[in-house]
Structure I
Amino acid sequence: MLAYARRAASFLERHGAATPRLDAEVLLAHVLATDRVGVYLRFDQPLGTAEVDAYRSLVRRRAAREPVAYLTGRREFWSRELAVTPDVLVPRPETELLIERALAAVPVGDRPVRILDLGTGSGALAVTLASERPAASVVALDVSTGAAAIARRNAQSAGVGDRVLVAVGDWAAPLAPAARFDLIVSNPPYVPTAALDDLAPEVRREPAIALDGGADGLAAYRCLVPAAAVLLAPAACLLVEVGAGQAPAVAALFAQCGLAGVVCYADLAGVDRVVAGSAERAATEIAV
């Protein structure tokens, strides 16, 4: 069995895959309905004809630079498996920093908390926050009907479908003006349009609507930050993910919209990845 994975890894490496061995093993595990540990435990088990054919098909598609998550239909995020299709952006590890900061803003407790997730995509943020905070109810919005369907599926699979309301809409447009939330999160599109062609082939296969941030990558923030600022309850927090180098501009936009205590949080690579601001105080402190 592992001989197939080794040959597949070599093939993928020749076709430019960044993680050929990992990809080969994940795809083999998918074909065998197991995990990578299971592949190693069954290293000498022969593959049946149908399994060989299925594996070869997936490896060829991966060599054509289809994302592994689209081939397997799933991606792990915050130790939970999420359904993923070409309708949604593939959840990324750096977005877990946004979860960390969101959980810090919503302490564990029995007090009901209302959370809004703008541009929910697969529902990674909404589902994770609802799972980690049982007293929370989450409204998750996305302009894509396909993405909304996947987010609902993930919420149901995680057992939080009764507390995650997924709706279709452009940013906060579907919400009543009087709606108020204790926490608002968003991972909007932030890649400058001119940079889209420079992305890895796998990333270019993801929905452009979830990637294209306009000429300077900040178009989505100019829409969502003013809208979110008026939806924050007293002492509530807005948290957004940003691209490399965008934190100062987004922090300044937070301040312009009256948010206070604006702070930027760096990821493990030292890149400012999350911008946070609060409706709590009148004075604004920007840390970049």
Structure II
Amino acid sequence: MKVLVADDEPVNRRLLEILLSKWGYEVSVAADGKEAWRHLQGAACPRIAILDWMMPELDGVEVCRKMREAKNRRPVYVLLLTAKQATEDANGRYESVADDYLPKPYSADELKARLRAAKRILELEDQLHEASEALQVETSRDTLTGLWNRSSILEILQREIHRGGRQNSSLTILMIDIDDLRQINHQHGHLAGDAVMREMARRIRNSIRVYDSLGRYSGGQFVIVSPDCDRSGAMSQAQRIQSIVSEETFKTFKGDFPVTISTGIAVGSSSHQADELISAADAALAEARKAGPNRIEMLCK
């Protein structure tokens, strides 16, 4: 684990560097608060910072405060070293920013114990963060295809409507349905149908722009939220997806067979509500299905 040592006294700094290296830590050093702050910026910053309270440029507490004010960064465990008495600032400056403090002089064993506790706390925080991310994925993603689930894609649609309002841009919804999915499930089984949906998700995902959003809406239906896309762009996108889906058979453990899609397109703007655009795309999809398989229909709001 990486540890930063910041102390303006060269002897103290060198002593800490030797001890920490001996205990297996990867050590970086700073001679003042400004240099310490530079070390603590960026994705590869140390996870533990041992900061002397009194330093030139920025003192230890000021460095701590800058760290706490920075957003979207991995947590850094801060241990302040101070010659001040513990009671002097028991409810003062360090408690609001640092994780722990160690008064000088201190023993090597005490420092080692404090670092061991810091390392354990960081490991637990990392585990909690990983669990939180996994839960977020579980609640926002469709378990079969890995795409955004229904509620998430509708939230994305709402955000894109607000963004389009600020930029006065168009917004397109493509609703795609797998033709004859029920027949596939009936003839080949639901596991084969699931394989078709996963492959369908992969093909569509590889066909859209990086700033488009793709979600599974329900059953064999998928929704694409496509910002800054006019009628011509929407039709080109739908035709491209249709071609990629139909040009190769779908391979499953039940054999290979062709699959086609029907597509409904709604082109609107930020003046429309999310339910209006979804309803329009759904109506266009219904018209496409009536016209036969592998068809595209468009409605402009």
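Using distance in nm of label points 7 Å out along Cα→Cβ at positions 129 and 265, single out the structure from I, II with the greatest value. Greatest value across I, II: structure II.
A value of 0.30 for FRET efficiency 1/(1 + (r/R0)^6) of positions 145 and 257 (r between Cβ atoms, R0 = 25 Å, to 0.05), calculated from one of I, II, originates in structure I. Here Rg/Rh (Cα atoms, Kirkwood Rh) was derived from just one of the structures I, II, and that gives 1.23; the source is II. Comparing structures I, II by distance in nm of label points 7 Å out along Cα→Cβ at positions 33 and 273, which one has the largest value? Largest calculated value belongs to II. Computing distance in nm of label points 7 Å out along Cα→Cβ at positions 9 and 201 across structures I, II gives 2.1 for structure I.
One of I, II was used to compute FRET efficiency 1/(1 + (r/R0)^6) of positions 105 and 233 (r between Cβ atoms, R0 = 41 Å, to 0.05), and the answer was 1.00. Which one was it? Going label by label, the one that fits is I.
When helix-only ellipticity at 222 nm (-39500 (n - 2.57) for each DSSP H run of 4 or more, over all residues; to 500) is computed across structures I, II, the figure -15000 traces back to II.
Taken together, the values in this text are just the output of simple stated rules run on the coordinates, not laboratory data. Remember, predicted model here, so these are calculated numbers, not experimental data. Cβ atoms are built from the backbone, for glycine too; each structure is taken alone.
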